1. So if we calculate mean projected area of the Cα convex hull in nm², for residues 100-171 alone for every structure here (1, 2, 3), which label has the highest result?
2. Which of 1, 2, 3 yields -2500 for helix-only ellipticity at 222 nm (-39500 (n - 2.57) for each DSSP H run of 4 or more, over all residues; to 500), as computed?
3. A value of 1.36 was computed for Rg/Rh (Cα atoms, Kirkwood Rh), for residues 84-139 alone; which of 1, 2, 3 is the source structure?
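Just so it is clear, none of the values below were taken in a lab; they were calculated from the coordinates. Being a predicted model, the structure only gives us computed values, none of them experimental.
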Structure 1
């Protein structure tokens with residue numbers, strides 16, 4: 001299969017035994033099934049890719065331009081669309097269904113991208129893991145503060161990038177080189193060792209590592 005990744009949904013974490021009898025923590029991802037909605041060619045677009053759709057929905061729940069795109073392609077209506085570059089080979093035809101068993105296998109390494117949990121506005125202890133101040137010896141109402149943020153005459157300002165309180169989380173993060181522990185094509189499940197970004201039922205993108213594509 002020329003496609004190099006799939007759209008999925010993080011279902012949660014559990015533990016499974018490897019064939020060697022080792023108990024490992026895994027994240028369960030519902031990877032696909034995804035449908036090819038459109039293709040991109042090097043001659044017209046400058047690159048080769050396939051646009052995949054995930055999570056079918058009603059046509060009334062998408063915009064009219066998107067509904068027209070799905071109607072022109074002759075596919076179902078999907079909530080999530082993502083493009084994936086193609087490896088060696090021809091692009092799959094529009095309407096082709098791509099499953100987890102077509103791309104991944106046990107022992108393979110993958111990259112998983114997702115949106116981390118949003119924590120809102122957080123202080124420096126939660127956001128940057130500052131240690132805070134002593135709870136005795138004269139400390140007064142200054143236990144969880146960040147301390148000094150600069151000098152007076154020089155530099156006369158706060159340097160950019162200074163670690164301070166602010167919005168924390170809700171960032172796009174990619175966890176790389178996760179090991180695929182098991183693939184269950186009949187259930188569209190991918191079990192990867194370790195954690196991936198996001199909360200339960202959050203959307204994730206699973207890419208095959210470059211070495212595994214060739």
Structure 2
């Protein structure tokens with residue numbers, strides 16, 4: 001999502017330059033946004049309680065259970081979180097927004113997950129799932145990975161909302177305002193993000 005948006009925007013505005021920082025935790029991203037180190041961010045709206053950050057909703061990602069193709073539940077059409085309580089999970093690190101959502105889902109299902117491995121990269125975790133080392137909760141993969149199947153959760157269908165955030169009542173350069181408008185007008189409201197979109201992207205725009 002993010003590379004496509006930047007490519008199209010720079011095609012129309014070739015003099016605009018971007019500074020992108022990846023692999024920030026959601027909490028750190030909010031602190032940098034409030035401190036004025038960055039102008040815009042893409043993350044989960046309102047997760048870290050920053051009242052002075054204003055959001056425009058972009059889209060919702062449905063979250064699926066990823067399992068090894070050889071798993072005993074791999075042929076199921078839907079799964080319930082409760083029946084996964086004894087499974088080893090491959091999860092993102094605790095500060096990641098997806099991990100926060102995952103932990104809450106487990107708490108709502110009344111179990112403490114068994115974390116077999118923690119990491120910062122979803123692609124790596126998918127590869128470990130394909131190797132049979134556990135299961136995970138992620139947005140849908142853009143391309144199918146050999147040895148991995150994805151199954152919907154039921155009855156609840158968890159989502160991760162994504163929005164673009166900025167600090168209200170703070171000066172933003174015209175380039176940042178125009179890019180924000182461009183991102184909002186080009187959001188689909190329902191499209192799943194690619195692996196790139198699953199990272200924390202920080203946008204700083206320089207005219």
Structure 3
């Protein structure tokens with residue numbers, strides 16, 4: 001078996017996500033003026049958010065759209081940024097797993113739907129990100145998973161063979177998209193030992 005190239009998603013793979021905490025942070029910023037429409041899907045998966053993930057909207061314009069959603073008094077961009085990033089928790093076991101893969105010498109890449117605000121925040125706080133072979137981010141690629149173009153661009157950009165790649169992502173749709181191109185994928189449900197077994201079975205550990 002050729003030496004595998006390992007691809008990691010970011011949210012709920014290398015870090016845990018707590019969107020409910022982030023939403024509550026926004027509710028506190030809005031105070032009594034918080035609109036009833038302030039829901040998880042409408043905040044974190046709004047068209048404005050997706051546009052920022054695709055690199056079609058600047059972080060500043062995106063934060064301004066968030067401010068309008070809050071409907072209350074004007075909130076400084078710095079406080080909006082803090083709330084937008086108040087969804088991440090370190091996941092030491094998964095960081096250690098990625099570290100093991102790197103210590104084995106395998107090419108290891110990040111393949112993530114994200115925006116510049118989130119990635120800047122995490123890159124300063126997650127040392128493992130600075131040790132990866134490379135990163136492939138949706139806002140740079142101009143396309144988001146599960147669109148197969150996301151993975152085709154990754155393969156072309158780094159000169160990778162799909163059949164050599166193994167991929168961990170928490171989204172079944174994203175994993176299925178990667179598999180459609182010949183990438184071996186594992187849906188990471190939070191079971192670190194299952195993720196380890198997948199990597200072992202595919203020669204990464």
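1. Numbers: 1: 9.2; 2: 7.4; 3: 5.2.
Biggest value here belongs to 1.
2. Details: 1: -2500; 2: -8000; 3: -13500.
Computed on structure 1.
3. Values: 1: 1.36; 2: 0.93; 3: 0.96.
Here the read-out was taken from 1.
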